1. Given -7500 as the derived value for helix-only ellipticity at 222 nm (-39500 (n - 2.57) for each DSSP H run of 4 or more, over all residues; to 500), which of the supplied structures 1, 2, 3 does it correspond to?
2. Assign the value 2.0, calculated as distance in nm of label points 7 Å out along Cα→Cβ at positions 15 and 63, to the correct structure from 1, 2, 3.
3. Given a value of 15.2, 41 for Rg and Dmax of the Cα atoms in Å, calculated from one of 1, 2, 3, which structure does it belong to?
Structure 1
Amino acid sequence: MSDQVRIQFRKATHNDLAVLKQWDEDPSVIDSDPMGEWNWEAELAKDPDWREFLMAEAEGVPIGFLQIIDPGLEETHYWGDIGPGFRAIDIWIGSPAWRNRGMGTAMMREALKRCFAPADVHTVLVDPLQSNTGACRFYERLGFEFVEDRMFDEDACRVYQLSRATWESRVDK
């Protein structure tokens, strides 16, 4: 299905507030980020240089959300002291009707192109919950390599990374 449907990203805006809040109530989204409190009203009003909030659309319909950050510049230092050249991604398919149809893979391929567009970016990070085995398998299929188990606040996560060299060597990028 994803070969037939083109994913497009656009900047998330205050106009997306209702759909983002609706997606936050979905059990699958909660399972992937149970402690996640995005405070959408405040976050959508910000536009820091180190972050992109993007809505993914298919056929003109919002289907998912993507956040790309520069973890070295991110204000909360969620990833700790990390040098330059990294990006980190949060992604989900918000609309259940679009799940299990290849949309996540299509979104990640486009997100990785966006992450690796600057020549100085060498690594992309993700941190699915340890309990989210489906997400872990998803990232592994995309070429991400397991780095470590780590606690982020009260969330037990698995850290994965994808190097530029690995990404460039993949024929399915």
Structure 2
Amino acid sequence: MKIAQTALPGVVVVETTPFADDRGAFACLYDARELTPAIGGRRIVQINHSRTSAVGAVRGMHFQYPPHAEMKLVRCLRGRVWDVAVDLRAGSSTFLRWHAEELAPDNARMLVIPEGCAHGFQVLEQDSELLYLHTARYVPEAEGGVSCHDPRLGITWPLPVAGLSRRDSSFPPIALNFSGIAA
């Protein structure tokens, strides 16, 4: 596994090298020892899977407030997505900046998104599927979100945004006095 730091501290790209032969392919998706530089001593406590049918659909931008904040490790198992992390951490030098990666099975990338960052993605290929590994359980009362259209973030989506859920459509833009999520 190769771990590459992005411009946002703690947001890293993990690349794996699948083994392929005439039978097919094999890839290690998670190795706690090799991922220690990216995830430290955190444990994976919940694994989720999503499938999104419509090209252009956006899910996000989601996060959980402390003390239920979570690190997410996100990998695309089928299709292609534009995966985005936004830094919402109070006092961060990259506060309100975002980083995106195209995730697809053929590029074997995983995006690691630390606590205090919002996460969302846009589907670039029909019936895309994501696998999420979480370091904290989902707690509905701790859920937060920001608008994927927020002008303060200026996320450049590759396609027109479509298919927002009622919940994701209800997330407000970041308030001018928002100073971030405390650690």
Structure 3
Amino acid sequence: MISKNKIEEFIRVDHAGERGAVKIYEGQLLALNTLVEDEKLKEIIENMREHEKEHCEFFEKEIKKRNIKPTKLLPLWDLLGVSLGFGSTLLGKKAAMLCTASVEEVIDKHYQNQIDKLDKNEIELKKKIIKFRKDELHHKDIAYEKGATKKGYYSILDKIIKTGSKIAINISEKI
């Protein structure tokens, strides 16, 4: 049986991650509403942001229901998320879409690891994480369809985003 502390870690980090995803998309939309004109990209990002909001709201409710303290670093993650979204969009559509693809590739493994560890005592949480993982994989597929690439300098951006995501996950589980 999985420990209560481990469940709390799962919920805390998933809440932080889903909120971070919302903030990344908000940063991208800020760029698209001020400096970058691309209505099609804006529509795609708005749709993906709605999924992330749904995911975030679920984990917010779980945090309240289970009396779990969210990560103390939410303000920092918010700032970094908006900055990453804004900056990646300034670099162009390929970079904006790579941002989504890179984050979702990390989250795919992260959620699969949680799914593998959750037992029958947490069936509803497991069902939600399975659904959210499916949504994230769909976002990754859209990102590649819309131009995400790891060729050339984009491979460096991919590594930076993935490393940052993994660090944020590790810290948010504990603090």
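Read-outs: derived from the displayed coordinates by stated rules, not from any lab. Note that the coordinates shown come from a computational prediction; the quantities given were computed from them, not determined experimentally. Cβ atoms are built from the backbone, for glycine too; each structure is taken alone.
1. Working: 1: -7500; 2: -1500; 3: -29000.
Of the structures listed, the value fits 1.
2. Numbers: 1: 2.0; 2: 2.8; 3: 0.4.
It was calculated from structure 1.
3. On the way: 1: 15.2, 41; 2: 15.9, 58; 3: 15.8, 51.
It was calculated from structure 1.
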